[in-house]
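A short reminder: the numbers here are calculations on the coordinates, not readings from a lab. Note that this is a predicted model, so its numbers are computed, not measured. Cβ atoms are built from the backbone, for glycine too; each structure is taken alone.
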Structure 1
Amino acid sequence: MTPDKVVVTLIGLGLITFIIWYFWLVKHPGVKAKVGTGGYQEALILVKGGYTPDIIIVDHGKPVRLNFLRMESASCSDTVMFPDFNKSSKLPEGETISIELKPEQPGEYDFQCQMGMFRGKLVVE
């Protein structure tokens, strides 16, 4: 194998390793929801190429209000679904839409767009 092929192979392996590490092995810290009006635990989630933040941490047994602000026009991001709570909502572009939940049991509850491309997690402690 020629030296240039060795270099290209090593760079390719390095990039593959980085992609696997970044997308599947790195644990992203969650954001703790803050107590707001009416005793709701609240978090603002920006919808633009995904959910930011995508992990929200709340306490069980207390009401939760997740405020989604959609800042893009992609059709995938126009709906958010919470299958475990049997809730979904349309997200008009440029508007903040609130979704209220009351998680009674600790655990992890996924939320996503209707196509499953954007994903997030509600961690109930």
Structure 2
Amino acid sequence: MSTRYAWRGYFTNEALNALHAEAFDHEPFTDDWETQVDRHSLGWVCAYDGEMLVGFVNVAWDGAVHAFLLDTLVARAHRRRGIGAQLVSIAAAEARNAGCEWLHVDFDPEHREFYLDACGFTAAEAGLIRL
């Protein structure tokens, strides 16, 4: 299988809601991803197997030098092939090209190895308030 990647790639709300549901183990929502990322994101990266959406990462930003990774998603059948790391690599390169100086990511402990080892992030202290 050959995986194709696209910065600000095409997706349907249905396909991204299904991918999100699979990745986070919940029933599919009916979120309007197309409007949300177009309005609030620097960009996003899509991964495709043929025409099928198999990976996605959203790059939010502050409009200046900070970008933030959200919703790194890879379909179960396509995991452990480097797709997630490639999504992050493209997101980092595009954020850098847009003038960002920092790329932030929050993650649960089970994803530490992926983000720190496979993607090259450095551990940092941060604060969080659950709202």
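Figure out for me which of the structures 1, 2 the number 13.5 belongs to, where mean count of other Cβ atoms within 10 Å over residues 2-9 was derived from the coordinates. Answer for the origin of the read-out: 2. Suppose you compute helix-only ellipticity at 222 nm (-39500 (n - 2.57) for each DSSP H run of 4 or more, over all residues; to 500) for every structure in 1, 2: which one lands on -5000? Structure 1 accounts for this read-out. Taking distance in nm of label points 7 Å out along Cα→Cβ at positions 34 and 90 as the measure, the highest value among 1, 2 is held by 1. Tell me which of 1, 2 gives 1.36 when you compute Cα Rg over 2.2 N^0.38 Å. Corresponding structure: 1. Tell me which of 1, 2 gives 2.6 when you compute distance in nm of label points 7 Å out along Cα→Cβ at positions 10 and 42. Attributed to the structure labelled 2.
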